[in-house]
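Asker: Structures given as structure tokens follow.
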Structure I
Amino acid sequence: MSVPGRPWTRQSDVVAQLRKRWDSGSYLAAMATGQWQPIEVPLHGPTATQLAQNFGEVQDWARAWSLADPEALSLEHRTIGGRIAGTNRIPARVRIDGFDQLCRFLGTIRQARRYDQLLSETRQAAPGLVEWVVGHPMRTLRHEGEWRNVLATYSWLANGANAGLYLRQIAVPGVDTKFIEQRKGLLADLLDTRPDLELRGSAQPAPRSDFAARYGFRGKPEYVRFRHLDPSARTAGFAELTVRTEELQSTPPAVATVYVVENEITYLALPPAADTLAILGSGYRVGGMVEHLPWLGETDLVYSGDIDTHGFAILNALRKHFPHTRSMLMNQPTLLAHREQWVTEPTPARARLDHLTPDENELYEALLDGRFGPSVRLEQERIQFPYIERAMRA
């Protein structure tokens, strides 16, 4: 309206207001639970003064409301006017008595019918999810085209049919690994309505990020790659193997010293050493990998990684499991001797590390503080190899 002041309420304003509530799912939830209540929306209209000054615009505004669908809403009126313009009845309030009226007004009839169908399917296939569907109408509708497969997957998992299987072995018609991978968040929310499903095979549920472990699937095995540095030593006739961690746990090699080395070429180039084994590290996974190898606690365990904040964080993680772990060449003299090989660490770690030696912690703090420059990093493969050979002999 061109009249100064607060705009008069148009039908599109009421639609926008009610549509916002519809999109929140509250109206569908009220319908599903039998708690529907009639809706009343007060209308801001012209004053008596505006009626006298802008009679034509008031007529246009009132006429637009008179064209509203009477099967979708009811209009309540009030009387305004006076000696100048006379008394006039104008729309004052919109009233929507029934849920069907609301759907007609908002154009959501198909959406409401489809939600009712999905709710009915849920009651039949997975009654335990009815409360969730009532609480999440719009999210349910976003998956309407696949809802039957979602329910079938939920029921299959809830019945424990996946026990001892890999995710790849899911046996629900129309559902494959990619279906689950792409809907992990939705399925996790549905399955988490059953807390007992999270505890299959463990005292504590796995994190939601590990879908397979959390809901009873077999996880991919951890592997460890190792090589004998002793030319006379072999495991099953091989100098180097990649085996499942659990198998190396049950059949440990007879060695006195173990090097955990992050860089692959460095790992392959380590010189011969009696009664010695080299394990290829795996970054932050190294702690979880070697914790399943308790026999490492009986060896002289040495860790060698990058001289940067993450390198010390990984060393710290390894020491949580094996406090006797020694570091090799992760010191200030090695760092300063390779200034020309320094690079920049993209995103330094800033965690508190409680398992470093005083010298290691001092260097870690120096890297954090930028004492040698901003985000200094010396990658393991940039350390001159004679340094590694001398360190191993020492």
Structure II
Amino acid sequence: MRIKSTYSSRERVLCSLSHNEPDHVPLWNLWRKEDLPFSYRDERQRVNAVLEMGLDDSVLLKPPGPREDDLMVDSWIYPVKTRAYYKPRSSKQRYPILTKQYSTPEGTLRQSVKITDDWPFGDDVPLLSDFNVPRSEEYLIKRQEDLKRLKYILRDPTKSQIKEYRNSARDLRNFAKKRDVFLESGWITAVDTAVWLFGLEPLIWEAASDSDFVKELLDIIYQWEKPRLELLLKEKVDLIVHSGWYEMPDLWSPRLFRKFIKPILAKEVKLAHSAGVPFCYILTRGASLILEDLLETGVDVLRGVDPVQGGDDLALVKEKIGDQITIWGGMNAAITLGRGTQKEIREAVDIAIRTLAPDGGFVLYPVDQIYHDTPWENIQVMIEHWREIGEYPLKI
């Protein structure tokens, strides 16, 4: 059974962002599963396949310059020079240690990681990567004096980077227009980049001690992200997306969130709104603790509302922000979709749509991604039940 569609995917999502009811509840997924009927890594192939199933998708425009999992090359950051070297494994060290050294005019920075069996980057270490966090023996930034060196690495995009970016933006925009899907951009970061550079626990300890170090580090990151955000806005994207996976307020505490993260969000939202572009905040846990703060920043979309691993009370979220902030989520991917029974999956779709979909302002999304071990049969159950109950006007 195919759900009846009278809107294009882009129209449907934008209608939901406007807090109106489209033809049916949008169903959007973050695909990270290899054995699919399509390649999720091939954006055009994925979009075509997803639209054929009647689901919704988007294309992602990334800003120029180093991004997550990008390897740093000297030409990006002249006059910085880099080199990498190994410390072999030993009886006391299970894994070899790979160190990457950055020589700047203000001194040297080093980051060292354990090269586990699943290390995907060969003989190099990416500047910004989740892979570094559990494997780091030495983070790039360790003390106050390193911040003056960091400024040589987090620099404005070069002319060649901007040229390459604009070509990519033109191609993506043309494809998005052809398939009528929305063009999102990002991901803009704050704490995520700080964690990749300094480590999660050290960062929170510094913040809890009211150190000026954290404010200075986050300001350097913001000053680096701002021109990248402005370049994204010039390309007439449909949505600016800020990645906040390491910004969970139940990890930081609401007080620290308000002190360090909220002011940055407010500035980014203001920039996006000045260009007439809505702003999306990715937060997959603890959003219920800061709903009023999100309203005050002017965030338009909260992506990652998860009643299982995120601990979100869907009814509370809908009551507090549902008339002003689009709720993007509603069910869990890893546990419910990945390990649940067919009955549990249907119940999760029921609860999400019944609670969050009335009056629009909702995109159904299993948070936070469809993993490699998620059975395709479970995905089909979710899709089929969404088709059964997801049309407006709702019948549940």
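We did not get these values from a lab; they are worked out from the coordinates using the rules stated. Predicted, not measured: the structure shown is a model, and the values here were computed from it. Cβ atoms are built from the backbone, for glycine too; each structure is taken alone.
Asker: Supply the structure label, taken from I, II, corresponding to distance in nm of label points 7 Å out along Cα→Cβ at positions 188 and 284 with the calculated value 2.2. Display every interim value, and only then the final one.
Answerer: On the way: I: 1.5; II: 2.2.
Source structure: II.
Asker: Oh, and also: Figure out for me which of the structures I, II the number 1.8 belongs to, where distance in nm of label points 7 Å out along Cα→Cβ at positions 100 and 116 was derived from the coordinates.
Answerer: Details: I: 0.8; II: 1.8.
It must be structure II, since only it matches.
Asker: For which of I, II does mean projected area of the Cα convex hull in nm², calculated from the coordinates, equal 31.1?
Answerer: Details: I: 31.1; II: 19.6.
It must be structure I, since only it matches.
Asker: Moving to a separate point now. Who wins on relative contact order in percent (Cα under 8 Å, 6 or more apart) among I, II, i.e. which is largest?
Answerer: Details: I: 9; II: 19.
Answer by largest value of relative contact order in percent (Cα under 8 Å, 6 or more apart): II.
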